[in-house]
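The data blocks that follow each hold one structure.
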Structure P
Amino acid sequence: MSTFLSPLCDTLDTLIALADPKVIQRGEDYHRGGVVRILRRSPDGRFAAEVSASADSSYRVFVKTDGGSILDYGCDCPYDANPVCKHLVAVFRAIQCGEFDETPYTEDWRTAQSDNFIIFTTALDALEHCNNTEAKAALDIISRCCLEAETPSERKIILERCLRICADSVFVKKPGLSVSLLRACAVLVSEKNIHRFYEALDGLKSGGQELTLLRQELSARVYG
């Protein structure tokens with residue numbers, strides 16, 4: 001294993017603190033129990049892991065970094081009450097302890113995702129850098145991908161990525177774009193995770209009547 005000394009450790013502590021205390025405890029138990037079976041870092045700063053608590057329970061985790069900051073992260077487990085699950089906590093702790101190989105993990109969970117997810121990821125990445133005309137096209141693609149997401153894990157990861165990117169500095173300066181993105185992914189919201197969506201709405205500096213209408217529409221759809 002490699003020695004891992006980096007400001008990234010502090011960033012990981014901040015992310016772990018977002019989790020429910022019981023989830024943190026369970027994740028740390030997983031780490032101490034050696035449940036993180038595979039953890040590899042690629043030269044470009046991506047981590048890929050496999051967390052297996054039992055023979056019939058195995059989940060994939062990814063963490064994308066630029067050295068000292070977390071650019072993206074996710075787990076394909078069905079837990080969606082909070083952006084950080086016990087598997088992520090276990091992997092974060094393992095990264096902090098330097099418990100990873102430097103060989104790229106060729107079975108990165110992204111390669112196993114559907115064409116729909118790959119299209120979504122491409123459109124979301126493009127949305128950060130495109131003009132107004134291109135943004136509309138990208139949002140149309142994202143909206144379609146949200147509608148066509150079939151598995152619980154894919155729906156969860158797509159929603160989390162949309163919510164996180166709305167808090168990005170680029171999007172904070174473009175509230176109209178953030179509202180449009182939230183409207184596109186609103187179909188993925190359920191009673192279980194609606195509080196995450198409300199947090200994203202509350203984080204927008206402006207949006208006015210459109211934000212109010214989106215909140216009302218979502219409440220009506222989820223709660224009836």
Structure Q
Amino acid sequence: MASALDFNKKIYQDGSTIYAATATGNDTYVITLAPVPAAYVNGMVINFKTDVANVGPATLNVNGLGAIAINKLNDQALINNDIEANQIVTVVYNSTGPKFQMVSQLASGGGGGGLAWNSIAGAAQAAAVNNGYIVANAAQTTVTLPAVFAIGDTIQVQGLGAAGWILAPAAGDTIHLGSSAAVTSLTSANRYDVIQVVGLVADAEWSTSFVYSAGLTVV
């Protein structure tokens with residue numbers, strides 16, 4: 001019979017009691033741990049291996065205890081490919097939310113400046129803080145800044161599609177560009193225009209930290 005010491009070694013050495021693989025075929029991830037946890041508990045650490053990448057917000061359901069949102073950077077919903085197929089993900093349960101806070105590396109976080117980069121092909125994109133967006137849509141794409149952000153939060157938009165992009169603040173917010181203040185939008189002039197904005201006043205004002213363009217339209 002295994003001793004308590006043997007069992008503790010198993011927990012700390014091979015991690016098998018807090019690890020499982022998913023096989024759901026989508027990003028509503030489901031796993032089964034053994035032994036079975038009685039409930040979600042603050043600080044509960046779980047490692048799981050994914051079968052597919054996430055597409056937008058994702059959840060994790062452990063032993064039928066309920067699907068809980070997986071967040072990054074404490075309180076941000078995941079975006080496309082933050083989790084890749086066959087990735088081992090580490091999350092910690094937080095009853096405030098509730099949520100699983102992802103503490104392992106983001107699969108989408110490889111590109112410059114510490115931003116997580118995303119290629120977008122649609123006509124509209126809700127931006128998340130500390131993310132970069134490559135606008136690949138052939139038609140013009142509107143990128144809308146989040147209403148909730150902190151001082152220093154950063155968002156960058158890089159043009160690629162022929163029709164360019166529109167950067168819009170959330171309702172009631174402002175984007176400062178030099179002496180101008182855009183309350184409706186900033187629109188690119190050329191296909192490869194790029195802009196980066198940084199949170200200036202939390203939940204209210206953004207400032208343009210750099211822009212490469214022949215001339216933006218400020219509305």
Structure R
Amino acid sequence: MMHLCYLCGVTKRAWDKVRHLTEYMTIATVIIVSYLLGSFPSAFFMGKLFYGLNITREGSGNVGTLNFFRVTHSKILALLVLGLDLIKGYLAVYLTAIYFGLPYLPLASVLVILGHIFPLWTRGRGGRGLATLAGIFIYLEPLIIVWWWLIFGLLYLLFRKYILAGMIALFMVNLLTFIFYGFFIFLILSVNSLIVMLKYMPRIRQELVRNAG
């Protein structure tokens with residue numbers, strides 16, 4: 001009987017180690033896959049492919065839809081860049097939910113946003129993450145995107161400042177999500193909104209200084 005109890009104890013400890021190892025491997029996989037998805041610099045590759053230019057050295061240097069459009073003046077390719085950035089966010093949470101489970105969605109969402117902002121391929125010079133964040137919520141709760149567009153449109157009509165309108169709209173959508181949705185959705189939106197807002201801070205300061213002047 002003592003030998004049997006000892007064997008059961010050893011088996012349980014071995015199983016616990018395997019379970020912990022599996023969890024660590026899952027976390028590592030979610031981190032790597034989500035970051036690499038986010039790290040794909042759509043605007044950079046489109047600029048290279050169709051115009052032979054380095055978007056990080058053109059315009060504002062931002063690797064995003066707006067700077068790509070301002071530099072190339074191509075609406076079609078700018079929409080393609082926007083679509084690819086949306087798809088990155090969508091795929092990161094979709095694949096994580098399908099293969100690893102909902103508890104890993106916050107991690108996947110943060111890593112895909114960080115991958116977009118600090119991409120491997122352009123030495124950390126990326127976009128600001130708003131389109132990728134929208135892609136995340138097309139999967140999680142599409143109505144949030146509708147709210148953002150409505151609030152953004154109204155604020156833009158009032159202020160004619162798209163950066164300020166976009167960030168205020170994002171803040172207000174966070175409040176609405178806190179009121180009408182569960183903590184899980186709010187957690188993902190609020191954490192990633194904070195990352196995006198921090199990335200936008202230099203532009204917000206420029207807008208405020210320009211208005212003050």
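Every number in this text was worked out from the coordinates using simple rules, so none of it is lab data. Since this is a predicted model, take the numbers as computed values, not measurements. Cβ atoms are built from the backbone, for glycine too; each structure is taken alone.
What to note about this one:
- Test item: helix-only ellipticity at 222 nm (-39500 (n - 2.57) for each DSSP H run of 4 or more, over all residues; to 500) calculated as -1500, pick one of P, Q, R: Q
- Label whose coordinates, when distance in nm of label points 7 Å out along Cα→Cβ at positions 115 and 155 is calculated, return 1.1 (choices P, Q, R): Q
- Structures P, Q, R, by mean count of other Cβ atoms within 10 Å over residues 83-90: label with the highest value: P
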